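Pasting the structures here.
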Structure I
Amino acid sequence: MKNPITPAEAVAQIPDGASLMIGGFMGCGTPYTLIEALVTAGKKNLTIISNDNDRVNQGIGRLIREGCVSHVITSHIGLNPETQKGMIDGTIKVDLVPQGTLAEQIRAAGYGLGGVLTKTGLGTVAAKAGETVHLNGEDWIYMPPLKADFALIHAAQADYTGNLTYQLTAQNFNPLMALAADQVICEALEFMPVGTISPDLVRTPGVVVDILVPAQGNRPIKPN
C-alpha cells in the first residue's frame, strides 16, 4: 500500500540539478500540483524532459518563469516565448527533438531497448542530436534511450497500490514516462479502493509507482 503524501513532501526528495520527465500534452495531463510544489520549494538547475513547454507561466512554463530550469529536452516550444528567449540568450539549453522520436526514445528506455532508428530529421540539423548510421543500404539516425531521475506524472485515478488510469490526451506521455525514470511521483485526481479499478483500465501498474500525491486545483482534462 502507498499512502499519499503532500506535494511538498514529494518534491523534497528531488535535489537541485535532477532530471525530470514531466507528463502532459499542451497542458492536458500535466501534474500542475507537483510543478507548483517545485516552484514553492525553489528547485534550481533542473533538466526537464517533456513533450512541450506549455505556455507562459502555465504548467512547465511556471518552472521556466521562476528560473528553475537550465536544460530542456522537448519537441515544441512554440507557445512559450520565455523558453525561446532563454534558448537565444543562452540561459537555457534547449534540445529540440521530433515528437515521435522523443516518445520512442522514452519508450526505448522504459522497455530496455538499445535506442531508436529513425529517418525523421535525416539531412537536417536534427540529425546532429544523434548518430547517422548506414544499414542495409539506407541511412538512419540513431537516437539513444532517454531516461530521467524522476518522472512527474498525472493520473485520473489511482488506487492505493499505485495502479493508474488516464484520460484522453493525458495518455500520450504519462504512461511512457512512468517506465523510464528511476523514481515515479504521481499526482492523481481521484483515489480508489484497491480492486475497484478494472485491470483492463490500468495503464500503469503500481509496481513502478513510488509516490502518490493528491492533485490540488488541477484544471479539468478536456479533449484537444
Structure II
Amino acid sequence: MSTTQTAAEVVVVDYGLGNLRSVTRGLERAGATVDLIEEPGAVDRADGIVLPGVGAFSEGMENAGPFRDALADAADDGIPLFGICLGMQMLLTTSEEADHAGQGEAEGLDLIPGTNRRFHGDQKVPHMGWNELDVQRAHPLVDGIDGDHAYFVHSYYAEPETDEAVVTTTDYGLDFPSIIADESGTVFGTQFHPEKSGETGLRILRNFVAICAER
C-alpha cells in the first residue's frame, strides 16, 4: 500500500517502555519521517510527538520523568502530542494502578485532567483483543473512523474529568474512553495500539501525520 503524500517530522519518545519498532514502522507507513529520541531537548524541533508505552504506570512516569517539562512545553506550544496505550494513560493526572500495587498514588503528566481506573466487576483483566470504536465527537484523529475495530491490551482505562475530553468510547462491560483529547485538540491519546490495529490503525496514524503536517 502506498503511504500518504502528507509528510511530517515526528519524534517518538524512547523512555524504555514502548513498542518502538512497531510504532516507528506504522508511522513511516503513514508518511512520517521518524526519529527516536532519548533526550528531551529534541522534542521542540518536531512537527509531532508520540509517547508510546507498555507496562506499569509508575515505572512509565519514573522513566519518562526527564521529559515531563519538555512535553508540557510542547503541549503549550501546540505541537501535536499523541499518547499510545500506557502513553495515553500518562497524559492524565493520576492513576489507581500504583495504589493497586501498594505504591500509593502516582502522578501523571496532567495534560488531560482525569485519572486511570482499574476494570472491576465481571470484566476479565486485561481487556485484550479487538473491540469497536464508537465516535462521540469530531476530532481530526478519527476522520473516516466510526464503528471500526482496534486492538487493545490493558487493565486500566481513562476517566477524564470532563465528557468533552472523550473522542471515542468502547464497550467492555462499561463504555470506557478509548480516545481522549485535551481542550485544544492537540494533546490526545488512544488506549488501543494503532500500530497493531490493521487498516483502522493505519488510518488513525495517517490522520495524526496530517495533523502534524498542518502546523
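All of the numbers you see were taken from the coordinates with simple rules; none came from a lab. Only a predicted model underlies this, so the values are computations on that prediction, with no experimental measurement involved. Cβ atoms are built from the backbone, for glycine too; each structure is taken alone.
Quick notes
- Comparing mean count of other Cβ atoms within 10 Å over residues 28-35 across structures I, II, the highest figure is found for I.
- A value of 29, 22, 15 for semi-axes √(5λ) of the Cα gyration tensor in Å, calculated from one of I, II, originates in structure I.
- Computing Rg/Rh (Cα atoms, Kirkwood Rh), for residues 36-139 alone across structures I, II gives 0.99 for structure II.
- Structure responsible for 0.50, with FRET efficiency 1/(1 + (r/R0)^6) of positions 132 and 156 (r between Cβ atoms, R0 = 41 Å, to 0.05) calculated and labels I, II on offer: I
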